Each structure stands twice: as structure tokens, then as C-alpha cells.
Structure I
Amino acid sequence: METAIDILQKNQPGFHQVVSFNPGKEKLLLFDLTENNKQLSEEIVTNTKKFIEYINLELKIAGAKFGVGGYDEYRELYTRSKVFDSTDREEPRRLHLGIDIWGKPYTAVMSPLNGIVHSFAFNNSFGDYGATLILTHNLDGFSFHTLYGHLSLNSIKNLREGINVRKGDVIGEFGIPMENGQWPPHLHFQIVVDMEDLKGDYPGVCKYSEREKYLKNCPDPDLILQMMKYAKL
């Protein structure tokens, strides 16, 4: 039986770009947001303005259009928000389940393949997704979802669940802090096999102890993005 990974790999040649990027002419910067990055101080990550300045400066120095990375990455920076604390007050959520694409506000986001709008929401707590869109897709009889977090509010304006989306359609844009959960402008892109009856939201960060479960349900987003091979430190 084919797995989700098998099916996504087989269909890679047919996926549309999620953001416009020309690997022959443009650069991608690989971002490390773990504790190994000694530049990323608590002062920076707890101050949205300084966080934005840090991201923009790194992109400028590298001459990169986007910064990318973060799948299966353990990030202490989530201490910046109570959203990632656990209700049991024991293990917090720190393991990132999507790929982040850092760039300019209002960067267009496109659907990688045909689908329908599963759900959307404005998750407005500090550190959360902000404006969020989830699409449902079907490939070779395999149903799965793609999640787009930290969008602009305009991205989810006048949407309805169940409407059709075509491959390559512009479905949103990077939001600014007041509408994206108080983060530097970026897209959180995630694959979710089973939405577990959730709508407009699905964890983008999990407890490390639940890593195996969540990585199985949320395979590597680069299976669709196909960007990481171009990213350089």
C-alpha cells in the first residue's frame, strides 16, 4: 500500500509553487531558529519589532528573497507565547511541524494543486496563527490537507467552506503582525493528513514526547514545496 509520502513524491512534478521563487536567479536563506542560533536572543524573539528587524537584516545580508526552514525543529523561542504552554503545566509545545517561509508582507500565496476550502479562522492570540486557511486535496484517492498560517485578514475575507480552488490560484498573502499573530511576516505551511475533526486550526507545534505521532500525521511540507534543496546558510 502506498503511503502519504509515496503519493506526494510521485506527484511532485505536477505541484505548483506556493510562493513565487526562481531558483536560477533568486536565493533562499536557511534559517535556524533553535538554540544553536546564538544571534537569536530572548530580547529579539520577545519583541516583534526587533524580530522583524532581525529577519529582514539576515535576508538583506544574504541577498535572499525568502528565509526557509523549521520542519521537525525544536524551538525554545515559543516561550514568547502562552499559546505553546501545556494545560497540564508539564511539557510545553516546542517541536515545529511546518516549514516557515519568511519574506515581505503581502507576498502572494498560491495553491499547489486543486482542492476545496476545508475551513478558515482568525486565531488571534499572541503567538498564534492569526489568519489561517486550510484546504483539502485528493491525489490518487488519497485525501489530505494543506494549512496556511500567518496570512492577512484579507486572505480569508468572503471565503466559504467547500468552494473550489484551482492549482496556481492565489489563495492568500503574508500578513503583518496585527493580523498574523504578532510574528514577522511569513507563511507557515503544513501538510495534515487527518484534521482530527478540527476546523480553522491544527497544531503547528507539538510536545516533543508526541513527535512520532505528529510527524506521521504531518509529513515534511517540502514534499510539496520542493524548496529546501535550494536553501543555504
Structure II
Amino acid sequence: MPIIRVCDMETNGTEPPAEVIETGRCDLIQTPDGWGLMPQPSQLHWGPTRLDPVARSIHHISPLDLAGKEPFDPTALVADAIDAGAIIIAAHAWDLAEGKWLTPEAMGILRPLCTYKAALRVWPDAPSHSNGALRYWLEDQGLIKPQDALTRPAHRAGPDAYVTAWLLKAMLETGVTAREMCSWTKQPALLPRCPIGDYRGKRWSEVPGSFLVWMINKPVEPDLVWNARRELARREVNQRPLEEVI
């Protein structure tokens, strides 16, 4: 049976060489009746000589929690996923978090799937595309039914992996395939609206071409440049007059 392993990490900072201090896992297993969830035990990892207070203020993991634990080993995490039968490891905002520690070299034959990039495409009109906001938005519509006890405490690896697994299950149930979502993961984030400047919150079609060109020529985030180029290309395909494009 196909298995997707959903992963979440708590770390001692936002960039390597900051250490991974907790990993959480939840498997999605395809059965004849649909996708089922199988939460796995989370693991704490020793490594840092001191815990960063900013990181700690998010996950509230203490040095005493980590005492005597084994250091994080990405090779072991990948091997465990493969042994379980997984062919994909999924995480929310892969490029900003888990993907920094699970590099292509560490992943080997496993393929990454970013649920954040997928959610942007599947639910472009969601009020937010954060893990928690999507959870409540979908829950309010009756589209997911996570066990509340397994979602707590927030900002810990096990509960966050469990919530992400529910988001991925809901996306798979729309008819989108895991293959499609893996493909989207390799691409920049397809933002439904412009997130900066005077046109913040506007659909790309409502943003003047002059501002799109400004974005392309300024040192903004690569994803923003890609979205601006994509909108300009769309307008050219539609054969609008040049003065309307720029």
C-alpha cells in the first residue's frame, strides 16, 4: 500500500548548523477505503550546547527534555521512512524548514512534498495558508476531523505532523495526486495574491504591469519575481496591448 510519511521538526534556530531537537511523524496510508492516518511517536534529539531562547519560546523544549537523547541523524530518519514503505516525505513549508536539514543528498530515493505550496494551489482563497489556520478553516467546513488531543501542544513536532497529515489527506481527497504535489514542490510558491506594497492583497491580475516590472528589477524574494514574471507572461499570451501589459 502506498505510504506518505508526513514529517515535522522543531529546531534550535532557523538555519543549519542549528540543530534539530525534535522530529514528529504521521503516516498517510492508502487503502481501498481511502487515505488513513497512522500517527507515529515523536522523538527528542540531543545536540545543542545551549538552546536558543527565541526558538525555545516557540516550542518550549528545555535542556532537561533533551538530556540523554540521541542526536538527530537525517540518514536514520530517511532509512526509517523507506523501511516503512514510504516513497514521499511531506512537510509544511518544506523549503523554509524541513528541507534545510533533509537535503537532496540525505533524501536519496525519497521525494519531498510541500503541503504549503500545494495548499496555495488547491485552496487559493483560504484566509491563510499556515498549518494551523488551514486546520481550523477545513475543520469548520467539516472537511477534516482531527482528534483534538493529538493536535496538542501546538508547535511541537508530533502534533504539527498530525495536523499536516490531515491537510494532505484533504488535498488528496480533492482529486489532486501526490505526483502533482511533488511536482509543485520543485517550483516556486504560486501566490494567489500580491503580498507587498500598495497592492498587497490584490489578485495578480489587478496589479499594474509597472509594479510587476519593478518587482522583477528589485532584489525581492525569488518567489515574488517568479509570480510577477508569470503574470506578465499571462498578459502577453492574452495579447493585451503593450500599454496594458506595462
Matching 1.7 (distance in nm of label points 7 Å out along Cα→Cβ at positions 54 and 78, computed) against labels I, II points to structure I
Ranked by distance in nm of label points 7 Å out along Cα→Cβ at positions 126 and 198, the structure on top of I, II with the greatest value is II
Re distance in nm of label points 7 Å out along Cα→Cβ at positions 86 and 158: value 4.5 computed from one entry in I, II; matching entry is structure I
Distance in nm of label points 7 Å out along Cα→Cβ at positions 174 and 206: greatest across I, II for structure I
When FRET efficiency 1/(1 + (r/R0)^6) of positions 38 and 134 (r between Cβ atoms, R0 = 30 Å, to 0.05) is calculated for structures I, II, the one with the largest value is II
Candidates I, II; relative contact order in percent (Cα under 8 Å, 6 or more apart) computed = 19; producing structure is II
Value 34, 22, 17 of semi-axes √(5λ) of the Cα gyration tensor in Å was derived from the coordinates of, among I, II, structure II
From the coordinates of one of I, II, helix-only ellipticity at 222 nm (-39500 (n - 2.57) for each DSSP H run of 4 or more, over all residues; to 500) came out at -11000; that one is structure II
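Laboratory data are not the source of any read-out in this text; all were calculated from the coordinates shown. Bear in mind the structure is a predicted one, so any value in this text is a computation, not a measurement. Cβ atoms are built from the backbone, for glycine too; each structure is taken alone.
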